[in-house]
1. Of the structures labelled 1, 2, 3, which one yields -0.50, -1.06, -1.26, -1.44 when log10 I(q)/I(0) by the Debye sum over Cα atoms at q = 0.11, 0.17, 0.19, 0.21 Å⁻¹ is computed from its coordinates?
2. Upon calculation of Kirkwood radius over Cα pairs in Å, for residues 47-86 alone from the atomic coordinates, which of the structures 1, 2, 3 produces 10.4?
3. By the measure relative contact order in percent (Cα under 8 Å, 6 or more apart), tell me the structure among 1, 2, 3 with the highest figure.
4. Give the label, chosen from 1, 2, 3, of the structure having the highest value of distance in nm of label points 7 Å out along Cα→Cβ at positions 79 and 127.
5. Can you spot which of 1, 2, 3 the value -7000 was calculated from, given it is helix-only ellipticity at 222 nm (-39500 (n - 2.57) for each DSSP H run of 4 or more, over all residues; to 500)?
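No value in this document is a laboratory result; all are computed from the given coordinates. Computed from a predicted model, the values in this text were never measured in an experiment. Cβ atoms are built from the backbone, for glycine too; each structure is taken alone.
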Structure 1
Amino acid sequence: MFDPAAIRYRPEEASDLDVIETITDEAFGPGRYTRAAERVRELAVYDPALSYVADFGGEIVGSVRQTKIGVGDAPALMLGPLAVRPFLKGKGIGKALMRRAAQGAAEAGETVILLVGDQPYYWGLGYRPVLPGRIQLPRPVDPTRLLALELVPRATLTLTGPVCRR
């Protein structure tokens, strides 16, 4: 039986790489490689210190990664992918990973986290739409899906220009 209190959230480790890829493939399939957010992640390597896994009894059942990027001259993080094993979706694991990622980013002195995703899911976690036209991703994206979490008030006001490696 699933007990949410039994899940331990911790930073990603090198030994987690293969299972994270498997979970991400289960969640998104091969189509993930064509998405704008995936193109951003190709610009820069994700930061394992700011990426987390959900460990349930020694088994990794979810993960979230964050990549350090620049938007014009301003630093930011790009969050994703966020993936949870299909049999545990809807149990709060994804949201717990998101909260842990935001906490880790704030503790590291980051000011803003960007993601491409569904507003209804991320709204309750504090993510809001970015003003259209301010941020240029490597591929077109529906502007209503480009969201930001300000870890410092008004941090998104400094974001303008193309996404680049930081």
Structure 2
Amino acid sequence: MNTPVKRPHRMTPAITEKMFGSTDLGSLNIQRGRDHAIPSYNTMRTFCGLPKAESFEDFSDMILDRNLRIGLSRNYNTTDDVDFYVGSMLEDPVLGGLVGTTLSCVIGEQFKRLRDGDRFYYENHGVFTPSQLAEIRKSSLSRVICDNGDHFELISQVST
């Protein structure tokens, strides 16, 4: 069984103080979300099938650290005001993952939409015959690299 990644809920000084001079990446990401009308953390929670948080304590299903929830209540007037970037960065990671439930949902949805919106995606009906699809599924990325790259003969398999 994998244990969840324990990570501090803060950004390193390299990102907050040195990356962009006097402006830190966290504040840029918050402002970018507001500029592009990214929905609130609470809105994205409901999009992902989680219950709407009516109180900051309701975030306890995804943000286990009580001190973080208290910090949110001190910095935001209501649960609907919490920026998606902030809320998603404070979520505890899913088992075996690096991001929490809400961000995992959003990333998954984005890749699903990219796949479904690509008319040339190899699994779409009519792109390949069933026998061609069967042959494609026998291949691997490492096989493609070895067959087409210079001086590649074997790439070891890390996991199955």
Structure 3
Amino acid sequence: MSNDAMMTAEPSTDLLNVLKEEHQSVKELFERFEQSADGEERTEIIKTAINELEVHAELEEKIVYPAFRAHMEEDDLINGALEEHHIVHILIKELKGTRGNTGRRDAKFTVLMENIKHHIQEEEERLFAESLILDLDWDALSAKVEKKRAQLTSQKQPLKRKR
């Protein structure tokens, strides 16, 4: 194997590693939430997690999952992942509707965390593993994901700057 080949990761692992890094970022927010007792800090953590989850979910739902589905013989894993996303969207909508630092809000976010942790485990251990053997144009898929991410994050920016 040449040095160039050794230094360049496979496009599939590049995209999957980016998605895994996003998973890790959200899990770190969950840890911060669990360690914090401060209501205002928890509110900021929840807002940040929701923003990250919304972008990540849209990338998977609109680009990644359809690309995987088009090349998979069975789509049970995709269907399961989409149903898990559906539950996440419901919880996010309800969290956005809560006002103040309430025990109910924190309980709802805890349910969201548990759902996301399960989803991440399933996705990384099963779906991503199966995707490695798919005959995908990984470069094109990665480019689509990055283009859409740029659009979504630019739309989310005003929310983060709000004081």
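1. Label of the source structure: 3.
2. Source structure: 2.
3. 3
4. Between 1, 2, 3, the highest calculated value is found for 2.
5. So the calculation was done on 1.
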